[in-house]
Structure I
Amino acid sequence: MRDEGIRQRLYVKIPPERLGAVIGEEGRVKREIEERLDVSIKVDSENSMAIIEGREGSQPINVMKAGEIIKAISYGFPPEKAMALLMDDQVLIYVDLREKLGDKPNHIRRVKARIIGEEGRARRTLEQLSGTYIQIGEDFVAIVGEYERAMAAKEAVEMLIDGRAHSTVYRHLESLMRSIKKREKFKL
């Protein structure tokens with residue numbers, strides 16, 4: 001017996017500077033998430049938070065998906081890239097640089113520079129090889145993509161954090177992607 005009066009509710013903290021991106025011009029982004037996932041989103045700008053509720057008859061998983069999209073936007077992804085999370089096979093992965101490196105700002109800054117690369121080349125190469133989207137924030141790296149591909153990109157990022165050479169990381173990622181593509185080919 002299910003109580004129809006109980007609706008799932010999720011609270012997502014948003015950095016104040018990303019509130020506008022979550023809402024979108026004239027509420028476009030918020031409205032699109034609400035319509036596509038059949039949820040209601042209230043943005044509490046005073047507490048810098050989104051409150052997501054399932055509507056009557058909506059799937060509980062949709063509340064979680066809306067939360068992941070809002071988290072992705074709050075991590076700095078453009079809404080168009082965050083919307084990839086609408087697909088069932090897409091995930092959002094978060095790598096906390098403080099957890100891996102400690103709180104030393106200079107160390108975090110140096111490692112972020114390695115992940116970004118000269119003029120953003122390293123990040124772009126990781127994205128192209130893995131077929132994912134990668135966003136580097138103040139003290140984190142976030143990845144959006146199909147699960148296996150996102151995990152491969154995460155592994156590559158962690159290798160860069162550990163100080164491995166870019167060429168070694170790229171070769172390793174290429175090898176992982178060959179295996180993933182082979183499995184994808186046989187799943188069809």
Structure II
Amino acid sequence: MAEVYAFLADGFELVECMAVVDILRRGKVDVRTVSIGKSYEVTCSHGVRVIADELFDDIAPEKATMLFLPGGKKGTEALAGFRPLISALKKAADNQSRKVAAICAAPTILGQNGLLAGKKATCYPGMEDRLIEAEYVDDAGVVTDGNIITGRGMGVSVDFGLELLKQLRGEQAADIIKHQIQHPETIKK
């Protein structure tokens with residue numbers, strides 16, 4: 001079974017994380033939320049407190065199929081400054097059998113650490129200069145290039161989660177969840 005770690009730091013964007021976690025869990029993916037701090041409690045960008053499943057010190061990130069970074073300005077800054085996570089991301093990005101996903105501000109972490117060189121990627125508008133050596137895609141909400149998946153922002157969180165599910169379990173699994181959640185593409189007009 002695919003295993004995904006979703007990394008949390010104070011100031012993360014709640015919807016960008018939890019919509020994705022929800023979709024993946026509906027799709028039978030083992031997702032674990034991971035606090036990079038010393039406490040399981042993490043506070044999102046709008047004051048909602050969340051209890052993470054794990055602490056970073058207690059996981060083995062190299063065993064995960066996918067590493068996922070939600071956005072949120074303050075949360076992204078904290079994730080970017082956490083060296084053990086950056087090391088884990090680099091190892092995952094170098095292994096084509098593993099995947100790295102980031103949404104909103106978080107793709108800048110990948111760009112600033114050389115993980116997007118030669119790849120297409122998107123992020124929150126106005127931050128594209130931090131997608132170093134990437135080809136910025138400004139007309140798509142979700143961009144997959146090889147083993148890297150990036151998303152534009154909170155408004156595409158459901159589509160981003162469905163793309164991660166597709167990458168992990170296949171298009172059929174993603175289509176089943178798309179129908180179950182009444183995604184607009186599945187509603188007959």
- line: distance in nm of label points 7 Å out along Cα→Cβ at positions 49 and 81: greatest across I, II for structure I
Given 17, 13, 10 for semi-axes √(5λ) of the Cα gyration tensor in Å, for residues 89-160 alone, calculated: source structure among I, II: II
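Kindly point out which one of I, II the value 3.4 was derived from, the read-out being distance in nm of label points 7 Å out along Cα→Cβ at positions 25 and 121. Please list the in-between numbers first.
Details: I: 3.4; II: 2.9.
Computing distance in nm of label points 7 Å out along Cα→Cβ at positions 25 and 121 on every structure in I, II gives 3.4 only for I.
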message: If you rank structures I, II by distance in nm of label points 7 Å out along Cα→Cβ at positions 57 and 169, which sits at the top with the largest value?
response: I
field: Structure from which -9500 was derived, helix-only ellipticity at 222 nm (-39500 (n - 2.57) for each DSSP H run of 4 or more, over all residues; to 500), options I, II
entry: II
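Taking semi-axes √(5λ) of the Cα gyration tensor in Å from the coordinates of each of I, II, which one would give 22, 19, 17?
Values: I: 32, 21, 14; II: 22, 19, 17.
Traced to structure II.
When you work out distance in nm of label points 7 Å out along Cα→Cβ at positions 17 and 41 for each of the structures I, II, which one comes out largest?
On the way: I: 2.0; II: 1.4.
The structure with the largest value is I.
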- prompt: Looking at structures I, II, which one was mean count of other Cβ atoms within 10 Å over residues 9-16 calculated from, given that it came out as 14.5?
  reply: I
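Identify which of structures I, II gives the largest calculated value of relative contact order in percent (Cα under 8 Å, 6 or more apart).
Values: I: 17; II: 21.
Answer by largest value of relative contact order in percent (Cα under 8 Å, 6 or more apart): II.
Where a number appears in this text, it was derived from the coordinates with a stated rule and is not lab data. The model shown is predicted, which means the values in this text are computed figures rather than measured ones. Cβ atoms are built from the backbone, for glycine too; each structure is taken alone.
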